[in-house]
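Some structures are shown below for you to check.
Only the coordinates and a few stated rules stand behind these numbers; no lab work does. Values in this document were obtained by computation on a predicted structure and should not be read as measured data. Cβ atoms are built from the backbone, for glycine too; each structure is taken alone.
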Structure P
Amino acid sequence: MGARENILARIRRAQGRPGGEPTAAERAAVREAIARHEVGPQPPFAHAPDRLAQFRKECDRLGTTHAQVASERDVPAEVARYLAANGLEPRLAGWGEFAGLDWAGAGIAFDNRPARGDDRTGLTGCFCAIAETGTVLLLSAPATPKVTALLPETHVCVVRTSRLVDTMEDSFALVRAEVGDPPRAVFFVSGPSRTADIEQTIVIGAHGPYRVHVILL
């Protein structure tokens with residue numbers, strides 16, 4: 001028995017619950033409790049009349065740059081424009097779902113693999129985006145490695161506007177409806193990485209990308 005299993009087994013014994021793993025009935029009871037849980041109070045702007053405008057507004061507040069393109073085939077040209085405007089190398093590591101686009105035609109070297117320590121730019125998609133907070137939600141999987149969003153200094157994220165939801169609660173509901181049990185890692189990206197741990201001084205890129213650019217598709 002590993003350390004994690006040992007700790008959980010001790011908790012179950014203390015609660016008077018036999019066995020090592022949760023039973024099917026216990027899992028069903030948890031899912032039922034989640035499904036009937038009432039959503040708490042939300043601010044008035046949580047359900048903005050223009051979801052896309054609200055998302056853009058929050059991106060601006062967070063320091064996330066953004067642009068809109070008409071179709072997926074326009075993504076390489078927008079990435080090339082962004083990289084050139086910021087003096088960045090025309091090379092990136094990206095998710096496989098974008099490997100078939102015409103990157104060479106846009107003058108970009110596209111590496112279809114998870115990002116490594118020497119990659120300066122990573123390109124990802126997202127599961128959905130949250131208008132209330134300007135956040136993108138990513139789910140870990142072999143085809144969607146989270147390292148590509150977290151390791152490079154610049155994170156470019158393609159957001160399909162059809163996948164915009166109003167609130168974080170809506171995003172969790174979408175995960176439950178389309179995925180079921182969440183994967184090992186579910187993580188939210190709200191602008192460039194920052195911290196104010198030392199003397200309340202904001203430091204950008206402390207434990208993640210210096211830049212986040214969203215391409216609205």
Structure Q
Amino acid sequence: MLLAELEVRHSRAIAPTRRVALGKLYLPTDPAPGFGGILLAGMVAAYIGQLDEELRDDLDILIDDLERGKRVVQPRVRHRFQTDTHGLARTHHRLIGVGEAMDLEIDPDAYGLPQVLAAVYAASKLSARFRPPVFALLWRATRWEGDVDARLVEYLTGDEAAYRVRRDRRYDAGWAMTVLGFDDGTDPGHADVVRRFRKLVRDAHPDHGADAGAASVRITELTEAKRILLAR
């Protein structure tokens with residue numbers, strides 16, 4: 001049973017101009033984040049490992065801009081997002097229901113960056129009512145480091161506290177500096193923020209001895225703090 005679908009239109013790898021657009025889509029999000037949100041997050045998680053640190057940082061800033069409804073001047077993250085699909089290649093991604101389970105059908109051979117960009121741009125086109133929980137799930141997906149399998153679906157659909165939308169006003173630059181340990185009067189640069197974030201995420205992971213129950217909330221806060229400081 002088809003639960004959600006997104007067709008990504010993108011330039012071919014040999015094309016001199018990199019472009020990405022949205023093709024046919026079916027992204028139900030009620031109740032949020034819905035099957036559509038799970039598919040979009042699954043696409044981000046599936047390809048995030050292909051991106052180097054510079055691209056991941058640029059992607060974080062783009063996600064934040066789209067989540068906040070800011071105007072995004074094109075091109076961004078090495079691609080121009082457009083509505084015209086003429087001459088663009090097609091890649092399909094689907095979320096399928098198999099009995100009581102869900103299966104992500106993500107193209108394993110696709111070039112990852114345009115797929116990730118299509119997912120976050122698709123999220124920005126959703127109704128304002130459903131965008132916040134979907135973007136919260138996208139942020140969660142950026143932390144995935146495994147394969148596209150049942151564990152990924154479980155990761156995206158479980159542990160509600162880990163992707164609960166946070167809009168408390170204390171989540172500002174001062175809070176972010178404290179979370180990342182820059183509360184000693186230093187003014188960290190771009191590289192400093194990235195290095196500190198990656199170290200603290202490793203320390204917070206259960207595989208390194210951290211408490212599993214608190215790890216997801218801690219990593220969510222670290223991700224939000226990094227996003228805030230990179231967007232300054």
Structure R
Amino acid sequence: MKTISSVVESYIRRKPFLQTALSEGIINLTSLSRYIKPEVEEVLRKEVRDGAIVMALKRLSENLEFLATHKIVKVLKDIGEITVRSSLTDYTFQLTPSILSSQLELMREIENMPDIFYTSSRGVNEINIVVSNRLEKTVERIFKNEICTQKAEQLASVSVKLPSENVTVPGIYYFIFQRLAWEGIVLYEVISTTNEFTILVDDIQADKAFSIIKALKNL
């Protein structure tokens with residue numbers, strides 16, 4: 001049997017940003033109750049008092065706050081090394097039959113250059129290659145016959161090592177990227193492995209992005 005609490009919780013969990021605002025205690029519960037009341041009444045097929053919805057929201061916000069501090073924040077406190085690299089260029093190429101051969105040639109040229117930055121990610125229709133600025137001419141020579149759809153210069157990367165628990169606790173990436181979004185950080189790329197992720201941002205936002213992520217360790 002559906003209850004007011006279960007319907008309210010179902011509604012909130014479908015709205016990630018609303019869920020976060022509720023857990024942070026920065027939303028007016030009375031106003032929110034009036035806003036969601038029509039949907040709650042439609043699901044329950046009966047009239048519902050505003051006060052009952054407010055009480056359901058209050059109980060839910062307390063529970064969400066506990067979950068956030070007990071699980072996500074516990075993982076974030078164990079964030080490992082945070083590494084920043086500047087002066088990077090991001091290329092986007094269309095996926096073609098020859099693109100992997102070109103990429104292999106690039107990797108052969110840079111295999112004895114440990115001080116340069118290189119990473120790539122492959123999607124369904126395109127591939128991204130991120131390199132140190134000083135490799136621009138090398139990339140453009142090797143990939144001259146490929147179709148470059150976008151090139152972004154003067155970027156920086158922020159690489160973060162996460163504890164192994166990150167794969168068992170839902171919401172870790174959402175929590176981090178939400179903080180970056182709230183501070184106006186624009187992400188050009190997000191590249192991740194099991195316990196590490198790298199974001200690509202404008203050079204001028206690198207210090208701010210680093211500070212935001214580092215601050216998560218002290219929540």
**Report entry** Parent structure of the calculated result 4.0, given that distance in nm of label points 7 Å out along Cα→Cβ at positions 108 and 196 is the read-out and P, Q, R the choices
**Finding:** Q
Requested in this report: Assign the value -0.34, -1.04, calculated as log10 I(q)/I(0) by the Debye sum over Cα atoms at q = 0.07, 0.16 Å⁻¹, to the correct structure from P, Q, R.
Outcome: R
Query - Origin of the derived value 4.0 (distance in nm of label points 7 Å out along Cα→Cβ at positions 60 and 188; candidates P, Q, R) - result: R
